[in-house]
Structure 1
Amino acid sequence: MLKAVSRFRSTMGRCWYGSSGTRGKESSSGSELETATWGGSPSREATLYVHWPYCLRRCSYCNFNKYIPRGVSQTAMRACLERETETLLQLSQVSRITSVFFGGGTPSLAPPSTIAAVLETAARHTHLEGGAEVTLEVNPTPVGASTLRDFRLAGVNRFSIGVQSLHDEDLKVLGRDHSSEDAMRTLAEAQCLCPGRVSVDVIFGRPGQTVESWEMELEELLSVCDDHVSLYQLTLERGTHLFKQVQIGLLSTPGDGIMAQMYDSARRILGKQGFLQYEVSNFARQGAVSSHNINYWKGGQYLGVGPGAHGRFIPRQEGGVLREARIQTLEPDVWMKEVQHWGHGTRRKVSLSHLELLEEVLMMGLRLTEGVSHEHWRQFSPDADFQQVLGGSTEVQELQERGLLVLDDRGLRCSWEGLAVLDSLLPPLLLQLQMHSCQQGALG
């Protein structure tokens, strides 16, 4: 079972690409790449991710950048989020924000006025359409449900509800601070406020879970949920409480074979209920896909605001021509001091080489069921199409013969079976991409 099914949410406050810098000599075609990428001129569009780092408690499986607050100055936090948003918008010189996502942490703990203030800041400094997708992650506690209407008035038009499980005992094992009844109540309220624009997160592979119990739970959830579901395989992260419990034998999780069955059965059940899988972990019906997440998977620019947030954009104000990978300072208190002093809390920034950008486009694009089209690939790689890059690889040919990978006139994509083992397909593809890049460098 692939790790790619695990908790890839739309935060990007968690790093999915572990490069520590460029590999070898940076390609001189970097600026040409970015120009070609956006149809003749660098894109002036981006999405905005805003990270709220605070939670009331830490879930037993969580290793995200979150903190249990001991007195938070809401006024200072709001001011810093506003200022960093303004600074990064000016630095990137984007003219249009196409979507906004408030993640965490538990952003539903933030005052609705803070959400409104960030949106107003974005609208002042760039074009933010009135109908742009604005998502808020919600922890379905009674307190969270009671403020949904205020968040809707603040500008949120899509909710992502962290249901995780409909079994109260499992919620306790996961360290969640809500019950299944709380989740149902929050879900109903969210659907009233944003019909057709409510996503549900659910975790499978929990301790003691069977394929049969998982299928029954999913059927029950689909009978009440809206038009978007995100499935995440439970991942035991080193250092978490749940990892320790499993390590010492207090709990046990399903094996890889059972995990694979759970994923496969979920895909089939969702399909029968009218949900189309459009990405490894995401399913939608009636076109209710997450446009914000699609921007990540299609290699678009995004600005990351808040402690620990990640971003990918060209710093045009500084004369930049290469896309940078940026990470904001993790610790909220330190981040706030840096924002107050410098206008932003960027802890680390690395210019992405041509090869690194192509690697990201390939890795993220193959998460989509539609894969990467030839046209989309040419935007990032105008000098080498898929056939030139991958056509000569015996490993790639073998993956096609095994029915896991498809390379045809539509582009490159995983088959139904291949999507479930994506992690095992990526190494030979990335190796071939690197070899082609080296060959081109030697010729040049």
Structure 2
Amino acid sequence: MFVKINVASFLVALFVVLVEGSNVIESIVEDHEHSIGTQWAVLVAGSSDWYNYRHQADICHAYQLLKKGGLKDEHIIVFMYDDIAYNSENPRPGVIINKPHGPDVYKGVPKDYTGKNCNAQNFYGVILGNKSALTGGSGKVVNSGPNDYIFIYYADHGGPGVIEMPVEPPIYGKDLNEVLKKKHGSRTYKKMVFYLEACDSGSMFEGLLDKGLNIYVTTASKSDENSFATYCAPKDYEDTCLGDLFSVSWLENSDLQDRRVETLKKQFRRIRKRVLNNGTEGSHMMEYGDLHIHNDALSKYMGSNSPQHTSSSTNNYPSNSRHVNQRDVQLLYLISKFQNAPEGSIRKSEAYRKLSEVISEREHVDKSVKHIGQILFGVKNGPEVLNIVRPAGQPLVDDWDCLKSFVKIFESYCGSLTSYGKKHVRGFANMCNAGIQRDQMDAAAKQTCSS
């Protein structure tokens, strides 16, 4: 009797599947998709100008990867100044590549927030789904729900506790993490993954990103370390770099591996040796937030793909690719311009003038910050105090308003920090941590730069 009942039950179930099979299967698929929710992506290139080619190239490559993975344009939001593809210096007008002899990654990329609309206020508004906060652009925001997955990728210059935007003001670590907390409080996502490419990128989350927000972060470098550009000075692009080392590493890995199988953790482990580059001209990738999320497949955030191969090799890139400290790429650009200009030409003299000007600006920033430190802490102790790196787990600074005000005071007397000078933000943070008051900073900066 026991066997007969099971056989009967099986025949009834089989009949239902045969008669209504397509409806049952479609219902299962619909329920599965509903449980997963929508996949959202925010892609940000935080720079402008030809010598920063790589940041927009990275972002455009990321768009192509996500698009092929099945994400819809209405769910991919792109920030880029958009001054590279049709730049007068582009040897291939209308085309952007992310590696030597690579495919065009610019075609079809949504231009959601470009030019002056590529700014911090719009970035925050997009993440929070707050259209009323926008000051221009396409109006697209992350209008996500509680079952949705969000992927944010940001490629830029940075400094301790700060990353740039093409339009001021920059983004500070405290502000970014407050936005992420607010997004979590709205209960409008299930999980979020954030990849950050920038110098000192770990400092944007070190001691700031709370556990329990269902956010996982990977950064290109530690909190006190440069990140590196790569594919620098190839043929026809001798004056710039086509990508960033961390960025092209995760992008090329995502292109090559089966994203349904490759997890965030596997990707991290697979590419970190390439990003470190044997400790020379490379950086240490870092992880922050809810690390259990790194067990998720890449496909949850980047869509699935038809992998080109599934080799475990991490060396699927030109062995002779040149890496350059991100802060020195502008010098690569200017030196190339000077060397390639005809002797005695106006181009030669103009290139020399601009190179000399930038070198002078860098020296001015370095000397000015050093002198302020000596005024505040003494000639002997100044450099030591300015370069203190707090222990792991502690944020860069306790009073972020103090830090912001010190940066503004410096710039009001001594001029822009520039992308290069952002490395000195740690010095200003240490002044705040040491209890220096605003009037003391004001007096020191005025004494240093108002002569």
- Query: P(r) over Cα pairs in 10 Å bins from 0, in percent, for residues 96-199 alone computed as 16, 47, 27, 9, 1: which structure among 1, 2?
  - Reply: 1
- If Rg and Dmax of the Cα atoms in Å comes out at 21.6, 64 when worked out from the coordinates, which of 1, 2 was used? 1
- Query: For which of the structures 1, 2 does the calculation of relative contact order in percent (Cα under 8 Å, 6 or more apart) return 14?
  - Reply: 2
- Among 1, 2, structure where mean count of other Cβ atoms within 10 Å over residues 184-191 as derived comes to 20.1: 1
- Query: In terms of Cα Rg over 2.2 N^0.38 Å, for residues 224-335 alone, which of structures 1, 2 is highest?
  - Reply: 1
- The value 0.95 for FRET efficiency 1/(1 + (r/R0)^6) of positions 352 and 416 (r between Cβ atoms, R0 = 35 Å, to 0.05), derived from one of 1, 2, belongs to structure 2
- Query: Here FRET efficiency 1/(1 + (r/R0)^6) of positions 152 and 248 (r between Cβ atoms, R0 = 35 Å, to 0.05) has been calculated and equals 1.00, so which of 1, 2 was it run on?
  - Reply: 2
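Laboratory data are not the source of any read-out in this text; all were calculated from the coordinates shown. Being a predicted model, the structure only gives us computed values, none of them experimental. Cβ atoms are built from the backbone, for glycine too; each structure is taken alone.
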